[in-house]
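Quick heads-up: structures coming right below.
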Structure I
Amino acid sequence: MNSSTSDNPKIILRKGIQNDLLEMLELFRTTIDEVCKKDYTLQQLEAWKSGAENEERWMDVMTSQYVLIAESANQIVGFCTLDQGNYIDLFFVHKDYQQQGIASRLYNTIEKEALQYHEKRLTADVSKTARPFFEKVGFQVVQEQTVDVKGITLTNYKMEKNLIS
């Protein structure tokens, strides 16, 4: 059951622009709330979502990272960002658009972008929720990590994938 064969043709991928930021932040918060709730406590979800309040960080994402948007009917249904050509920083798909091949399309485009810069490997810090997807596309866990967000600890995984160019 390869999700890339069920790609929704109504989904378009495009580069993100500054005007996407508010919708991206909303998607970030709601995805954490709805999609990640099975893997994290309410306290952990609230701490994680608080990252949306860091305006400086998000402005930096928009100006210094490769931002890829998945859009359907003028609504952002997913996004992924690539920092310094080899680090997947943010990767979120709308709760109503899970299991439709959107993450695979975003990932494949991001990997192509990294290969254009002759990167040898991709890395990411991946949530418990996203780990199965990253493993499916060839990433391996380098180490389990405990991160502190506003005094709350969360588990995630340092993952990487060697790229064959």
Structure II
Amino acid sequence: MTKHDLDPRDVAELERRKRASLGQLLLRSARLLDERAVARVARRAPGVRRAHTALMPYIDLEGTRLTDLAERARVTKQAVGQVVEELEAMGVVERTPDPEDRRAKRVRFTPHGLKALLHGLGVLQELEEELTRSLGQKQMASLKKGLTALLAALEALEAQEPPAPPEPTPERR
């Protein structure tokens, strides 16, 4: 089936709904911000991929078990294991014994990894400053306030009924 086989009214309605959808706006904005941030980080640290930066927020400073990382990132343990191996090779994380279970390991940041994390957060701050110059301080403050409230509402809903796990995507394999 090609686009030409579709009813033009359905296509127009689809486009209208996508433009009006808060979810679509959030997803597209997040994707563009993420792509820009990863590109900037990769300029300083060649070899860094989105899969690497996507896992970092889920690693606790005291270390996190692979199974917990997989659950938090909502990907398979095998996928997390592969990304952790790559981050280990880059010197960003290390595996250490879990003090609560001698058979288990925890993934934690190395000193180099902590500096990389701080650099990544600095890149996000730079992008936020650029957006503030573009949107204006008042609009940026309003956006942050609204997104903070939205996040709290979504977290409250998740606490009531956790969402179903997402379908695997090419990046999550």
Comparing relative contact order in percent (Cα under 8 Å, 6 or more apart) across I, II, which is largest? I
Kindly point out which one of I, II the value 1.9 was derived from, the read-out being distance in nm of label points 7 Å out along Cα→Cβ at positions 16 and 112. I
Which structure, out of I, II, was helix-only ellipticity at 222 nm (-39500 (n - 2.57) for each DSSP H run of 4 or more, over all residues; to 500) derived from, given a value of -21500? II
Where does the value -0.96 come from, among I, II, when log10 I(q)/I(0) by the Debye sum over Cα atoms at q = 0.16 Å⁻¹ is the thing being computed? I
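Readers should treat all values here as calculations from the given coordinates under stated rules, not as data from a laboratory. Worth saying up front: this structure is predicted, and the values here are computed from it rather than measured. Cβ atoms are built from the backbone, for glycine too; each structure is taken alone.
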